[in-house]
1. Could you tell me which structure in P, Q, R was used to calculate semi-axes √(5λ) of the Cα gyration tensor in Å as 40, 22, 18?
2. Determine which structure produced the value 5.3 for distance in nm of label points 7 Å out along Cα→Cβ at positions 50 and 282, calculated from the coordinates; the candidates are P, Q, R.
3. Of the structures labelled P, Q, R, which one yields -7500 when helix-only ellipticity at 222 nm (-39500 (n - 2.57) for each DSSP H run of 4 or more, over all residues; to 500) is computed from its coordinates?
4. Suppose distance in nm of label points 7 Å out along Cα→Cβ at positions 234 and 298 works out to 3.0; of P, Q, R, which structure was it derived from?
5. Supply the structure label, taken from P, Q, R, corresponding to distance in nm of label points 7 Å out along Cα→Cβ at positions 34 and 154 with the calculated value 4.0.
Structure P
């Protein structure tokens with residue numbers, strides 16, 4: 001698909017807690033598209049209103065939007081609905097998929113119904129009273145906002161004395177929290193590009209848990225790609241990742257975070273529909289292992305958006 005004469009707007013920023021990460025992704029993608037000879041412009045979003053989106057896209061005469069806005073407005077379907085109303089093509093999933101993937105409670109329900117393995121969990125709403133985890137879950141627990149990424153607001157709780165504080169932290173980012181049993185095992189991520197699984201990345205944090213610090217502070221985590229897994233486990237992980245991608249109705253790209261338990265079970269944790277897009281982010285690492293360089297990856301994603309929307 002020729003992109004000649006098409007202007008690509010790389011949308012970044014926003015008001016979410018992931019704003020700084022969004023800028024890193026956005027500027028990396030913008031530079032890559034320019035290196036590929038495309039007419040690319042950077043769109044810095046600061047208010048997250050329909051008026052701002054219409055102005056940014058219209059003023060720059062953008063034909064295709066590359067969404068690099070992580071969390072909240074950029075990832076929960078609101079931005080996608082606006083672009084759909086404008087009849088503007090964009091990368092990543094449409095609004096319904098974005099909303100379901102961003103809400104961990106909804107996506108877990110869909111995965112369980114489809115037969116995928118997920119951690120035992122409970123939903124917790126603000127104002128629900130005291131949380132009695134001991135009645136149905138065993139420590140340690142993972143407490144996280146129901147709709148937040150980049151490991152922001154997540155806590156690992158080893159005893160009931162720390163549970164209340166963990167819930168308070170998670171509820172700073174919304175009205176619902178997800179409380180789930182911690183699955184001890186190997187953490188992996190499977191990136192899916194246009195419906196096909198890329199090489200698996202294993203995540204080995206130097207601290208016990210892969211939290212925000214481990215994810216973004218240099219030297220805190222080791223990544224192995226392709227992951228050193230037996231053939232059957234790797235095949236299962238890839239199949240389940242593609243299944244999760246399809247269950248939600250994803251398109252173009254996604255990253256599926258998973259755990260391989262000590263017993264060998266493959267558990268789906270969550271699907272990231274707007275994954276990090278710097279050259280050292282997890283999806284680009286997987287693409288590189290498949291022989292797809294960063295510039296080529298960014299170009300390929302734009303081409304998919306152009307073809308699917310018949311520009």
Structure Q
């Protein structure tokens with residue numbers, strides 16, 4: 001994804017710490033020594049770094065194939081406080097996610113350290129007795145993606161939400177009693193020095209997280225140049241947000257109908273409370289097509305239609321589809 005670069009831009013913010021899934025996705029999108037990767041403590045801080053110009057790009061998790069949308073990222077994209085008005089999505093990264101239960105072996109356990117590297121070790125089952133585990137740290141998304149394992153083997157254990165899976169590993173490692181564990185990735189196991197108590201504990205083998213690459217709004221002529229090339233269905237995706245008149249019957253259907261009439265395929269929809277009044281919503285629509293590569297004018301036509309049916313709307317970026 002190095003084509004996203006411009007000039008001497010080289011700082012990329014991501015949800016840290018090092019060894020998090022976001023770190024892996026960032027290294028995939030921005031490989032090589034040219035890039036300075038900047039870990040942050042929260043998704044909001046990634047947006048703040050990009051908005052302020054402290055980093056040229058940011059990488060944030062957007063959705064998981066098992067557990068759905070990452071609401072922290074959606075909340076920043078909603079920008080209901082007006083803090084991130086210059087930020088748009090310019091790329092995406094898909095990462096296969098395999099969760100490990102990390103901790104310390106109990107006194108009676110004889111499981112082999114380094115089992116994470118052994119393909120013959122059973123997946124999705126404990127490699128040692130877990131009776132000594134009293135609490136488990138992880139990101140809420142990771143807990144959601146491993147609910148089956150917890151129901152079978154860790155029922156009743158305290159689960160504690162933290163900002164990232166690698167942070168969870170750090171916290172578990174700090175507990176010398178051995179009563180703490182973490183759900184995190186294989187890199188976090190190596191970085192923290194924890195034992196692997198179970199490997200590949202995700203509910204689905206095809207568990208995948210999609211990350212967005214964000215940046216400040218750039219020069220549109222340059223964006224158009226990046227959009228030129230071989231044309232085929234589904235090559236690009238775009239994201240818009242909008243609100244509708246709350247009391248107008250069919251208002252949401254009117255907006256969605258614009259995309260159907262424009263022959264633009266919708267790939268995902270989301271919503272968040274708009275905070276304008278209780279139980280009123282801001283909607284998000286992702287669709288196939290690009291603002292910058294629109295030879296038939298279909299995207300432009302839909303945007304023009306939105307002006308007349310949406311209460312307000314905002315373009316949140318166009319980028320190349322990485323999974324077709």
Structure R
């Protein structure tokens with residue numbers, strides 16, 4: 001029995017050691033890939049100074065608070081600060097600004113003000129973010145989360161940075177700008193309404209333990225993400241008025257947002273959690289079957305009918 005106990009203890013230590021190695025490798029790869037993309041794409045679009053600022057803010061918050069306190073409390077707040085810093089930096093580098101440059105920058109600040117306060121209030125309310133539970137066990141994996149956010153923020157705001165710094169960005173407003181701003185307004189409203197509906201649903205005691213399938217959530221399982229992607233598409237449409245050459249890489253903004261939300265941090269985590277909580281319910285399985293994941297359905301999907 002003593003031998004079996006020692007063998008099990010040895011196996012446990014070996015497994016733990018293998019886990020540390022795997023996490024370290026993941027951390028190195030995560031940081032390396034993110035840094036490589038950030039450097040390469042910023043060089044191609046002549047936005048190296050913006051990329052450096054984005055990375056500097058993220059690493060500073062990580063070193064000052066994230067790592068010493070093993071805390072993600074200011075992760076979302078640092079993302080908001082980075083967005084704002086990049087916009088201010090872009091505007092202050094130019095002496096004169098055209099209507100397109102000003103409007104696109106203001107739209108980012110409006111979006112940021114709402115989303116930043118929403119995310120910060122959520123972390124204050126919940127006290128933690130479950131996405132970071134495993135990441136915080138390894139400093140390199142934890143650092144990778146901040147490095148990836150530096151890349152994320154820079155890519156997402158790239159179309160606006162390109163418009164603000166381009167001499168063509170100050171040209172007269174045209175049809176593409178109007179179309180883009182209309183798309184932005186539509187996406188912003190969808191995101192605001194979806195978040196408000198979900199908060200109202202959760203605030204009702206009778207809805208505890210239930211999933212939301214009303215309002216915009218009856219037309220999409222993640223309507224807030226639909227709005228998020230749409231508003232960045234709108235800013236890219238406006239940018240089409242002045243993009244040229246490698247500046248068309250600004251369209252990476254909605255593409256990258258779509259990829260992260262559907263393949264990495266958004267939908268996969270939420271759907272996995274929802275499946276664990278409600279997957280045994282016929283009503284939920286029906287909801288998943290008939291309701292689009294991201295896009296809004298053109299008509300309300302049929303409601304569940306008990307047999």
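1. Values: P: 32, 22, 17; Q: 40, 22, 18; R: 36, 30, 16.
Going through each structure in turn, the value belongs to Q.
2. Numbers: P: 3.4; Q: 1.4; R: 5.3.
So the calculation was done on R.
3. Traced to structure Q.
4. Details: P: 3.0; Q: 1.4; R: 2.3.
Corresponding structure: P.
5. Values: P: 3.3; Q: 4.0; R: 1.2.
So the calculation was done on Q.
Any read-out appearing in this document is the output of simple, stated calculations on the displayed coordinates, not a laboratory observation. In this text, all values refer to a predicted model and were calculated from it rather than measured experimentally. Cβ atoms are built from the backbone, for glycine too; each structure is taken alone.
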